[in-house]
Structure P
Amino acid sequence: MKLATSSHLRAIDASAINDYHIASLDLMERAGRSVAEEIEKHFSSKKKVSVFAGKGNNGGDGFVTARLLSEKGFEVKLFVLYSWKDFSKDARTNWERLVGLKIEVFELGDGDDVKGFVSKASDSDILVDAIFGTGLANEVKGRPRQVIEAINSLLKPVVSVDMPSGLCAESGQPLGAAVRARLTVTFGLMKLGLAVGQGPEYSKETVVADIGFPPGLIDKTETGFFLITREMVRDHFKKRDPSGHKGDYGHVLVIAGSLGKMGAGFLSSRAALVSGAGLVTYALPKGAFARFDSKGPEIMIEPLEDEDKGIFTGKSLPSARKALAKKTVLAIGPGLGTDKETIDFVTDVVSKSVIPTVIDADGLNAIVSHLGVIDGKKSPKILTPHPGEMSRLTGLTTQQVLNDRIAIAKKFAGAHGVHLVLKGHRTIVADPDGNVYINPTGNPGMATAGMGDVLTGVIAGFLAQGLPVTVAVLAAVYLHGMAGDLAVKESGERGLIASDLLRSFQKAVKDIEEYFQKNDVG
């Protein structure tokens, strides 16, 4: 699903009006009508509505909503935060159209008590938030902020028009304060800020309403931002060829582990298998292998020479190169440790890899001072850092990464020609072409050891089966989160562990396969 920023929507609005000759008043009328229709659909038994309106076109949408609901028999109150003299042209026109309707109007005067003003809506069933739209960029202060806080304190279901007022349309972060909506009706395209940051928590359920923008205009608008959906990967989950064999589905080599940290690579190896890879080999240091019981008979184990140190060293390189022969995909990093000899080993392997390579955990730490090894087009590179690892890769603080995840991920992926998976709440995927994808699946229960190792294996497993790199990464991230959502229903958030995810991942893949096969898609 395409996501848009406020600047994209301004351009679409301007083109619709200037190039397609659609009257701005018509767009406002359709916007208000769509909000009124969604209120009827979602709150059919509720008939008392209070509309809070600002001075711009968002307020004008609110005036249209108030008028149409009143005409449908709703008991409507209208709360206006600004003088009519400050209204935008179209908002003023729709303000004048309210004359003669049974709508009780309250205007916030300069000396009025804000809490008392908002409290007049306390007997309403539903509140409509039409104060600010997508163009808000500065922190909300003063009386508008007090109004927003008072609306939230009423604890009533709120329907926000286009964006919850006070929520940044780009970052999804509250600009000082923001309305907490139950339903958000947004227009034309889903806004980026509704999908990232705290946007999903503030917007809750979101409906994208068609208000008559020409389809060609929407289609040709290249935003570079997307929400990952099933539909984006569906064609790659068809039924397998009945004559297929394990060699058709690729061979993943997982280079991971060190003495005391063998489980991480095992999780990655199992994840590659359950994602559908035909063969998986787990290469670990010989000294670590001697003390390792995988309990995974389907996984082939390749002990690499390590001088009995239990870590990868320069002596491991010849056997590593031998192990790489005839492999389809390499996954490297989980549980390696950060010994200098291991760092040298990793940089050598990564720099010479000619197959798709997934780099995670200590593999990322190893390349921090050797980023040149991931540059170039020798083979696709997929990096899967959490914010702390991203901090080390970029030289920024972790907080700086968290504050600007999209821009930082996009810049890094473009500069190095890699696919970057920046893990965390609403994981971000950035591709080498400048596109950014937001993942909607997953939950806080996945904040536990081993979850990233599973994701590494899943990405490798999908790549081994021949999925295009971007599709493989998006499908892995989406289904990894979906598996977490399935698992948490059984274990709860606090009890969820990575091994649970492996079991649920099989269900997630089965679900997406059956859904699209049942609907004859692809």
Structure Q
Amino acid sequence: MILRPYQAECLEVILQAIPAQQHILIMAATGAGKTIIFCSLIKKLLAEWPNIKIGILAHRRELIMQAQDKLLKTWPEAPIGIACASTGELVDIDKPVVIGSVQTLARRLEETPPFDLIIVDEVHRMPPVNKKSQYQEWIACMKRYNKEVRILGFTATPFRLGHGYIYGPVKRPDNDNLFESLNYRIGISDLQKDGFLCQYRAKEAKNISSDLNRVKVAGDFNIGELSDVMSRIEHVGSAVHAVQTYAAERRHVVVFCVTIEHAKKITAAFLSAGFVAAAIHSEMPMGQRDMILREFDAGRIRILANVGVLTEGWDSPAVDCVVMCRPTKSAALYVQMVGRGLRPHSGKADVLVLDLSNNCSEHGDPNSPKISIPGRAGKAEAILKVCPKCFELVPIGARECRACGYCWPIEVAEQNGTVEMRSVQWSKAPAPKVVNVIEANFKEYTSKAGNRMMRLSMTCQSDESINTIWVNEFLDFDGNNDWACGRAKRLWASLVGNDPPESVAEAEERAGEVVMSIPARVEIRLKDKFWNVIRWRVAPWNESLPMEEIPF
């Protein structure tokens, strides 16, 4: 299987990290193909070291079977053992590769051979290392068996409700993170840029927050009280009316519900309105669930209501509308719900999110959601967001990034239809353009927050206009931000072709190397008032030729 450019780069980052780090963390958004990445890693490692033992840890049957299926597709002779009682297969922990659930493996601690590498899927579900849990007990035991074992975590959402980020210091003070840093990041916008994910747009209902204010919150909403609120006639009816009004042309609609009873009421309301609808939940027999999912994929069921079973490990690219009737305080759950509709599909331009739960206002853009950090800096709750340009963590109310100067857009509201909803302005990305680089310079720059970095400034001009376009890239060689520092070094290596500098001071001394390596033409896209390079080294002689991409 041929890896996508970012998959190959991620694989290389992991291979370089394994000798140096015990704990390695990868953020891979829905649709990035994380299973393909770690399957390729396993095949490569076993080809070179056939005697090592690798474990893949997942928390659900679907994720375990998915990992097995994709590993066998890329490597039909893969020596796999399954350790998950709910799959119905005999537990086998003696093969070189074991794919299992923590529940099954925890019952076999004394008979489990030592692992050399443990891959944890959906690692954001792992509790802090200083909190007692089945995950931590099992991993601690594996470390006693082999003190050199490597832990490789994959997640689309490297944060947890009531905790903060699962790496580094930006988390609840009394929680300890297993991962020191984020080694690689593949975000939603990165995948949208090259067509691996579709765009998303959203409409949110007005005036629901007043109902939610009366629901108790202990981490997330109290499920019983939340179900009572969302099961009211007006809220159930609003879901049906929203689909009728805004999603009349959408053929594969997924509705996220609070409880099984809530899902049944939602389904009954859609059936009464003439829709072909069904509900799916954890109390259903597996065979019935699988049958409903097949009918939905085939288009014979249009509305699919669910309770917590479709947020992870389920992919149906045809989904073109997500209806959120499940309010949540969890940014991770919110991103997972939106992610169910992001995969591209024939005839699908985008996914429409109909938010009847206040989630869009609560959490913001799924590509860079607001993250609550309980108890941080002596406050009851500090809420941060990630700058999409330089990945700096900044307060949620900031209009401008303190590190690079990026400015956040202002949302534009509108009203339409009987259900009062407003459009959420997220994904109106203008078309990219190819420009000629007229002049470039590379100089030291100090951000408003006092962070030293290098600024690559390019004066550009398109073939269609005499107007000048200024494009800036900010490169953090001093390590103010781990991800930004890694990005700067990868960009240097790709452009210049030699070892990147270790500091801003060294980068300034070697500025000429970058200036001499700037390609004649680049592809850029306008985000708010800033132009960003999205593709380098555009062939100047024929616009239709493939473009070589330098990974970030």
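Of structures P, Q, which gives 1.16 when Cα Rg over 2.2 N^0.38 Å, for residues 7-54 alone is computed from the coordinates? Numbers along the way, then the final one.
Working: P: 1.50; Q: 1.16.
Checking each candidate, the match is Q.
Of structures P, Q, which gives 4.7 when distance in nm of label points 7 Å out along Cα→Cβ at positions 183 and 367 is computed from the coordinates?
Numbers: P: 4.7; Q: 2.6.
Source structure for this number: P.
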| said: Quick check on the output: -12500 is helix-only ellipticity at 222 nm (-39500 (n - 2.57) for each DSSP H run of 4 or more, over all residues; to 500), derived from one of P, Q. Which one produced it? | reply: P
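Comparing P, Q, where is Rg/Rh (Cα atoms, Kirkwood Rh) highest?
Details: P: 1.07; Q: 0.96.
Going through P, Q one by one, Rg/Rh (Cα atoms, Kirkwood Rh) is largest in P.
A short reminder: the numbers here are calculations on the coordinates, not readings from a lab. Fair warning: this is a prediction, and the values are worked out from it, not measured in the lab. Cβ atoms are built from the backbone, for glycine too; each structure is taken alone.
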